Structure 1
Amino acid sequence: MKKQFLTFLSLILAFAASAQNLRETVAIVRPKLSETTQTFLADFSKSLRGDGFHAAADVLQNYGKGSFGTGFAYRDKHNNRLYIITNRHVVEQADRVDIEFSLPDNSTKRFDACPVVGVHDDFDLAFIALPEGANVPALETTDQSITDGTTVFTAGFPALEDRPSWQFGQGIVSNANALIKSLTNSKELPLIQHTAQVDAGSSGGPLLIRDEQAATGYAVIGINTWKAAGRENTNFAIPARAIDDLLQNYPSNTQLLLTRDEVSKRATGMLQAAQSSYQAMMPFVSYQYVSNISADTFYDLVIAASDPATDAMESCFEQGSPLEGIRIGLADIICRQFSGKNYTFSTVASLDTLTRKAEVVYTAGNKSISTQWMMEQGRWRLVDAENVKASNIEPNGISKSYGFGTSVYLGLISPLNNAFDLSYSLAFKRTILTFVTYEITGSLLKINTEKTEWEDLNEVIKPGTQNVFDIDFNLGGQLPVKCGPIYLVPYAKVLGGLYLGSDLTGIDYGFGAGVEVAYKFGYQNYVFINLGYLGKKMKPFDDQEYRMKSKTLSGLACSIGISF
């Protein structure tokens, strides 16, 4: 019995020691955001907050403060290079990351500014190069088969009080072949569903099984990636065999990617992706392109995107990945701009291997468009295109995004007949679904009247004037046409209301038509110049004294306004 107890105790100690050894190979991954990206996030967050979108602003602000995930050391079997394997979403928007190992003795080992060498186009995987000569033990993968009920372990650094905290968990495989195409870009890759602990910050950490032959006592069978909302202990890992698929798609020497042939291959591939879907376009859209989006352009992006892309964008913001959400919207717009237009690849107009930038020209008939590309995360990606400017997402033509909450106008009405003198107006206007408007207008009018008086039993008609305050409700339709940041908005409206004077009151009704010129300078923020025709009939309640039956006012209305 004593011998059995000692054997059991030694197994426990070995298990604890091997778990401690994992901390030498499982790392905290901290993306390093460029100054451009940090400025973009700060400005974007401030703009969103000013427009009342506080939750979205908080997401951007928190993301800008710095995020982290988990990764693990892995040695490539083909070139013997040492890498950190993690999730693609952990390193989004970053070309370099800081790697930190929190060792069992509470010391740390750091490798700063490690390059993101590549990301998987279909699966949520990325790999980061550790410096030459880095002394880090690597985890090994295994092709050992697993079944439902297999005991598995997780290791990672989920957040605790906003800081990464080591966590080693245990569970079972609850579904060894979970087919969820929405998580694998529609590829047939069975995921591993398991119950071992996974929390925010665990992304990119290894899913392990016991392996007595491995130096740490564990072998990698998967990479933890997703946690199902609304379910208890339902976590998913990408099978470890996807790591080799990822590494084999990248040359060991990145200089091999800096060729015209490689640029041509990617540029042609983008045209093929455009005929498919925004998901297929995603690998071709750079994060630099995302940084060129402004707050007001983002609203245009949301409105212009397709319904599936809009839903995906919303999901990314809810999950704390705002940059990926914006990238989805861009991919959707680019896909639609290039699909169905018969674009063909023409040439690589220029290639700079030092700055890792290139210009690619496409043609459609007699039309040529220039696109800018850059090397990012081990892939040539699109930075800009003439037909999809980041500052002008919505194309010219009839606008579906034009509109504002409330605008105020100051105006003049110049008479076209002798019914009244020059008058002044103040209006408050709102849009409904872009094409419908309603408005409340107050005007000060000096009306020319004819007053009946009696002199020596004779009826005498005397001309005069009467100051009245006129208030109307307007309901109208408009057709905004976008020309860059300028909108030409022809409109027509009907109106009705009351006018009030010292001794003259009545009702009025009529119509108006004209053209409005608007300049957009923010989300639902415009300045306006309005020129149009206004005609109305004014009927007094008491016409015994004032002869104003069906008196018609006809005038030229001009105004300036601003929305807020």
Structure 2
Amino acid sequence: MRSGAKVAVIGGVFAVVVGGVGYGAYNILDGLGDSGVGGGTDTKATSAEVKTGPVTKQEIAETSKKFLAAWAKGDAAVASRLTNNAGDAESLLTQYSESAHVTKAVITPGTPTGSKVPYTVSATVSYKGRTKAWSYESDLNVVRGLTTGNALVDWKPAVVHPELRADETLETGEASTASIEAVDRNGQVLSKEKYPSLGGVLDELRKKYGAKAGGTAGIETWINSANADGVDRTLLTLAKGKPGRLTTTLDARVQAAAEHAVKQFEESSVVAVEPSTGAIRALANNRADGFDAARKGSVAPGSTMKIVTAAMIMQNGLGGANSPVECPSRVTWMGVPFHNLDNFSMPNPTLQTAFARSCNTAFIKPVSPLGDKADSALREEAGEYFGIGQEWRTGVVTVDGSVPASKGAETAASYIGQGKVQMNPLNMASVTATAVTGRFRQPYIVPQSLDNRVFAVANPLPNGVSAQLKQMLRYTATAQEGTATAAMASVGGDKGGKTGSAEIDGHATSDSWFTGFSNDLAAAALVQSGGHGGTAAGPVVAEVLRAGP
């Protein structure tokens, strides 16, 4: 035990308190300096006999005990040598006390599951006379050292805090940007506590518009982003600054519905926009990795892309909503076969009924007369009329869709939302909004007047095209044969929809897509590995639309 250590009782267990930093849950007689179980970082072995095989329960218990005790005592050097990456570990553990200004930490381990040991950290952060409690949960894994054979903590930044990533650092001090009080379009306060999906959005808005909103900075503990263009993430507020008020386009009622809707399915995301203005009304995610796929995702959109394909067919004189098309079970494009789901076929369909049933072959076969132009026609349609691939200055970071140049079979695949086509729910909600109003209006989450940023623009759809697209979407969501009818049954008003399923390499189950509108609200959802569009993404979109006007 270090000089000056004293014994305290915390929560009914002994804790070692050294220099103001404590460790709870183990008896004070547990040593840290022996060379037995968990002894040392993964450097060259000093013994002729190197242990192999999985770590044992005893090794897991002893190694985690010693590591957590050393960390809680503020001994970064000792703790780091109990990991398989001493250099990185010591740097971050040192920051914990020196940069993050943690003056006390009581770490209470939970019950191990295999090699994973969960624990709760109850810390105190102090900076310039400001002190605040800080509690959170994380976990570590114990592994066998490759060189020594010793049991070691498998080092990763998340051991220190679950939100830490590679090359990120912890810091406590005066915040670099003023805090904001973000409100929805009706003045209702938006917080990450009430609307968890907005955490990243609010952080980005604060970084970009905090100064403009007129607030003052407070004292906080935060994670410095590893990306120069990234957003620092606040973990604890010791002293609040004066928040500046920032009005967004979000609608608290629709946002609440979106937050609830995505909880129906894992790996789901949804976005809602207002077609008449482009205003983003809601966005939400339910993903294990925390990624904001709703606005940053980039995956194949499946048959929801047929909205753009249908517009391209109409504008190139290849057919209209009521024109007859062919829907065989299979077509071949440059020697590559394309099938309908379960190889279904339709006798004498129109483009509208083929759209409603989501017939793949009906959206590939009509394009062949374009010849060499087939490779570029969809890309041009998406960019010139739907704003896809342009730079959308929404007020936060977004990925704005992509229809890359294609050749051969990739061209045919792109017409049914596969191949190289990449979208996210924000893109597809905007596509639907454009289809039903006839004009692309760039999505945005804060007013353009806030910083006079330039919005992306596109040509209006030619007369009649928008009307036919809206007719097809309505039919798909109301006709008995429509793939969107079941999902949209509970949605009222003037409504329409389109299902989609996208096959992803390496995934046993396709991604589920759905996009639709009701009155002046359009929404799109993605449920990765969710299967058919109507069964997973469909109910998510329906719940969001029901919250609209």
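If FRET efficiency 1/(1 + (r/R0)^6) of positions 67 and 403 (r between Cβ atoms, R0 = 35 Å, to 0.05) is computed to be 0.10, which of 1, 2 is the source? Computed on structure 2.
For distance in nm of label points 7 Å out along Cα→Cβ at positions 75 and 195, the highest value in the series 1, 2 is held by structure 2.
Upon calculation of mean count of other Cβ atoms within 10 Å over residues 347-354 from the atomic coordinates, which of the structures 1, 2 produces 19.1? Considering all the candidates, the number was obtained from 2. Identify which of structures 1, 2 gives the largest calculated value of mean projected area of the Cα convex hull in nm². Comparing 1, 2 by mean projected area of the Cα convex hull in nm², the maximum is at 1. Each of structures 1, 2 was scored by FRET efficiency 1/(1 + (r/R0)^6) of positions 83 and 187 (r between Cβ atoms, R0 = 41 Å, to 0.05); the highest score is held by 1.
None of the figures in this text is laboratory data; all of them are computed from the coordinates on show. Fair warning: this is a prediction, and the values are worked out from it, not measured in the lab. Cβ atoms are built from the backbone, for glycine too; each structure is taken alone.
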